[in-house]
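Bear in mind that the values in this text are calculations on the coordinates, not laboratory data. Keep in mind that this is a model prediction, so the values were computed, not measured. Cβ atoms are built from the backbone, for glycine too; each structure is taken alone.
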Structure I
Amino acid sequence: MSYHLHFRAVPEAEIRDDYTWLEEFMCDAWDDLPAECAAGIADSIDKDFSLVDNLYAAAATLGETKNGSGESGTWELPIFGGRPVYHPDHSQPPLLILTPEETRTAADFLIAAPFDTLWEAAGAKIRAPFFNWDEAEVKAIFVSHHTSLRAFYQQTASAGHAVIKMARY
C-alpha cells in the first residue's frame with residue numbers, strides 16, 4: 001500500500017472552500033505530478049511525511065537561535081499545518097490550506113532551520129523504523145525531503161501563493 005502527502009501551490013483567489021472542489025483539483029494535479037514538480041508548483045512525500053514532521057518538531061526542543069524559526073509553532077506548518085477543510089461526512093482525511101502568509105512563514109522556517117541540528121535532535125527517533133538501514137542512507141532520504149520542501153515552499157512563497165495539502169491513501 002502506498003500513501004503520500006501531496007502539496008500544490010495555488011493562487012489564493014482560485015481556491016474554493018469546498019471539499020469536493022479541492023479534492024477534484026488535487027486529483028487532477030496528481031495526474032500531472034511529475035510536470036508540476038518540475039515546474040516547482042507541487043511536491044509529494046511518500047510514506048515518510050509523518051517522520052518529516054517529527055524532524056521539524058525537533059525545532060520546538062531547540063533554542064530560538066538553533067532552530068532558526070524565531071517563533072514557536074512555525075515547525076508545524078510545512079507538513080500538517082493549515083486550515084482543515086473536512087469531507088462532508090468525515091469519511092476522508094481533511095484537506096489542508098495554508099494561506100500565503102502561512103506559506104511564507106513555513107518557507108522562512110525551512111530556510112532558517114539547520115537540517116543537521118534538527119537531525120541531531122530527532123535523528124534517533126526517525127531512524128527507529130529503519131533499524132536495519134545504514135544511517136547515512138536514512139539521513140540522505142530526509143535531506144532530500146527537506147531540500148525538496150524548502151525549494152517548493154520558497155518558490156511558492158515568492159509567488160505569493162497558498163498551499164493545498166492532500167493525504168493520499
Structure II
Amino acid sequence: MTRKNNSFVDSLLGFIQDRDEREEQMVYEKMTNLFLSSFWILLLFLLISGTVDAYHNTITVGSFLLFTFSVFIISSILIILRKSGLDKEVVYSEEEYQSMLKKVRFRSALAFGLFLLLSLFFNILFKMIVYKELNFDHVNFLVWMIIGILYGLVSYYYAKSKITIEK
C-alpha cells in the first residue's frame with residue numbers, strides 16, 4: 001500500500017506505531033474479511049428493502065441508494081483489478097489450460113443455475129407479496145431460462161478470455 005493509505009488505515013484503526021509486514025498482512029486480512037461480510041450484509045439489506053418495496057408497490061430512495069452503492073462497489077473492484085492486471089489467469093501448459101477451462105465451464109454452469117433459481121425465486125416471491133397468491137407463469141420460466149443460458153455463456157467466454165498460456 002502507499003504511504004497515504006497506510007496512514008489512513010493507521011489513523012482509522014488507532015495505531016500509533018508502525019507495524020511490521022506480518023502484522024500489516026494480518027490487519028489487511030481482517031479488514032478484507034470484514035469488508036466481504038459487510039458487502040454480503042449490504043446485499044441482504046438490499047433484498048429486504050426490495051421485498052418491502054415490492055409489498056408496498058413502490059421504489060424507495062433507500063433501496064435505490066443500496067442498489068447504486070452495491071453496483072458502485074462491484075464496478076470499482078472490477079475496474080481496479082483490471083487496471084492492475086490481477087484479473088488475468090496464467091497457465092504454463094496445455095493440461096493446465098484444459099483443467100482451467102473445465103473449472104470455468106463448471107462455474108459458468110453454476111452461474112446459469114444460480115441465476116435461473118434466483119430469478120424464479122424472486123419472480124415468485126414478489127408475485128406472492130404483491131398479489132397474495134402463488135402465480136407461476138411458464139413464459140416467465142422460459143424467459144429466465146434463456147437469459148440464464150445467455151448469462152452463463154457470456155460469463156464462460158469472458159472467463160475464457162482471461163486465461164493465457166505462457167510457454
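For the read-out FRET efficiency 1/(1 + (r/R0)^6) of positions 29 and 157 (r between Cβ atoms, R0 = 35 Å, to 0.05), a value of 0.60 was computed from one structure; give its label from I, II. Intermediate values should be presented prior to the final figure.
Details: I: 1.00; II: 0.60.
This value belongs to structure II.
In terms of mean count of other Cβ atoms within 10 Å over residues 77-84, which of structures I, II is highest?
I
Matching task: 27 is the computed value of relative contact order in percent (Cα under 8 Å, 6 or more apart). Pick the structure from I, II.
Going label by label, the one that fits is II.
For which of the structures I, II does the calculation of helix-only ellipticity at 222 nm (-39500 (n - 2.57) for each DSSP H run of 4 or more, over all residues; to 500) return -28500?
II
Each of I, II could give Rg and Dmax of the Cα atoms in Å, but the derived value 15.7, 47 comes from I.
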